[in-house]
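Listed after this line are the structures, all set down as structure tokens.
Taken together, the values in this text are just the output of simple stated rules run on the coordinates, not laboratory data. Small disclaimer: the values here were computed from a predicted structure and weren't measured. Cβ atoms are built from the backbone, for glycine too; each structure is taken alone.
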Structure P
């Protein structure tokens, strides 16, 4: 039995909370290095702080996926995790700028603790959003659902990246005081936390998840196979505690029966996310001393370069927003895999452009290519995967699939310093060249992603 077709605004509400989550994540992504440097961190140690996000994702997302697969309450299946994670994320965003006050004798340690706390809560919130789209939408609407989610993610990334600049336009001081978080950054975190909670509340109150009986009916799950059919329905209504299928498979069982397409996508994901992590980590040192202001012909100062890196981080999500509007229609005509490969190829060209361009403003052009790749990376793998995974274990497999995002970041986080020092002679610009090569390999690897028959439910 097919799931009911949802309207555009119902699909919009499914992922609207992701807008706020991405604003918070973008604030973290753009300002973590600056905050820790202001708190006394050495530049050579910054990459280790960056490891917090992928490590948190690797641990939390599979766990949350498996738990949310088996959670049925009066508030829904995924919603308790989405709302609970959002509440904790908001608290973390409000606390982060106050590290010097919370632990005056060791603000850097407090900052590291809150960063880990923040990353854990972001992952608790994000993972169920991926599974929620697959839960609620029929196969014919899943690409549209993930494209809408991609649009909101990129819109949130733009807002988060530009929030500090907006604060300065509003008259908030951007003066950098040693040992303190700049006031405009602090206010951006406060605003981001409030927006995150409000947007998640829209998803929580505007989306009604299918009850256990309907979910089983729509997905062809025989809840009576284990003699638990009537009990599941009664318990879910009375106590909200049971699942439509007894004896949920454990992590080892799920890994043994992992869909082949997930492994194939994992190769593509490794190269593409490794490339992105290199950009996030090394963009600032890569372009320092290599970019000039065309109006004066002078090389940008380090401070001006840092400001411009923030602008570039806010640029690439804009084309991602635009392309995501048309992506579902393009994919319907040409296929998800062809669109995915084309997006990644644009990213490879974008990284090549960063190597070649030294004009401050012309650097925005290569970011367009990277933005197109970003749109494809956020939507296409999930659209492909959601058709190959059984509904009963969707959350668990979406969490396991997050390994393909976190592992490449951990690998680059641990080895990037050695590569840039011993292979590239401390010339960080060549890390962008390596990122381009990785993105090209990602595009090529899409050709090996096949469409297999959907597996029967893993038991």
Structure Q
């Protein structure tokens, strides 16, 4: 552990960042593979099955957003305590994160499991899609406590600088999902084919496997979590909530708009539009994996350097991360723009002509905004590592409610309107203009570009006002180290 800390707070920034990020990128690859695998196999059942699962994507995202408080709070606070050489305090924070995740997962999961059918019908699902979507959503909700606990343990490993352990947990999770997905979806021998419910059950089995491995690694020498670290305090829970709650708010803002967007897509594009939107979401989730891994690594490195009293190094780490993420996503976006048809056929080989054409259009439009996604992810990770998680919340509030949803609503028929409610603006009614699915596609890409430009401008302002210096002074009593090379 001390060797990892030394590399993060004293060694080469690019080397430490890449070393920490590679397992996290790989982890995100296998995590997204869990979603892609479901889409791949369900695509063999037909476009309706893909549309049913696609309808639940923003809802499941909203569910997991509620578990972000223990995940992000654990990672940031553990990294700061490790940077300040408080190893026991870091381990206690992991225990608090797991307890909070299990409680939140149980409450949210139970509520959604019982209310899955009315939830999907509120999204405007037709009679062909709604039954399967409700079954998938209700089943997935039952696995939330296990998924949340596993995520909190992974956050503890990453906060310690041990991103490989988090990778191992995700590999186990997805390996079980890969093995069980076709078996549960199509059936074999005594196991009946369960369709979309089978896909959900395979995912839950993966959560269980990941949690078991995460717990075994946590009590082993990698983290050495012991009984004395299980002492719970109100102060530590308060710290978790203070850091993690704004990120939960950010994710809720993001996912609530995505829920509304699914309703817009279902109204403006029908099953073909839903299938295109689903494939685009899956493809984008794969393309942004490098930036998400780099963001986690940057967040951890910034946190440890803030805890160690090295604000200039925290600032340089953020800048390096932005440059690397934007460059990588330029390359991935170029590939997607060149071969969108192949990507579309990979996910839904039997797509209708309309669905295929819409998917190709969406994949190309999405590619234009990939570098902006990478830049914004890394800029906000710098704020998060410094404990300024409210910045991420405000950024997404503006991105989704003031840009994405109003522009996307132009896809609706002229007789339909959407009420956009933002606390500082009141309620704004946005009428449809019958522009169709292209309005949704450009709303997504345009909002990503606007977010990157806004985050960049505010980051420059915040650094000049002492963003990392203030965070380092406030993290503990360690003297702040001045680095003239910044």
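Taking distance in nm of label points 7 Å out along Cα→Cβ at positions 72 and 448 as the criterion, the highest value among P, Q goes to P.
A value of 26 was computed for relative contact order in percent (Cα under 8 Å, 6 or more apart); which of P, Q is the source structure? The partial results should precede the final answer.
Values: P: 26; Q: 21.
This value belongs to structure P.
With helix-only ellipticity at 222 nm (-39500 (n - 2.57) for each DSSP H run of 4 or more, over all residues; to 500) coming out at -24000, pick the structure among P, Q it was computed from. Of the options listed, only P reproduces it.
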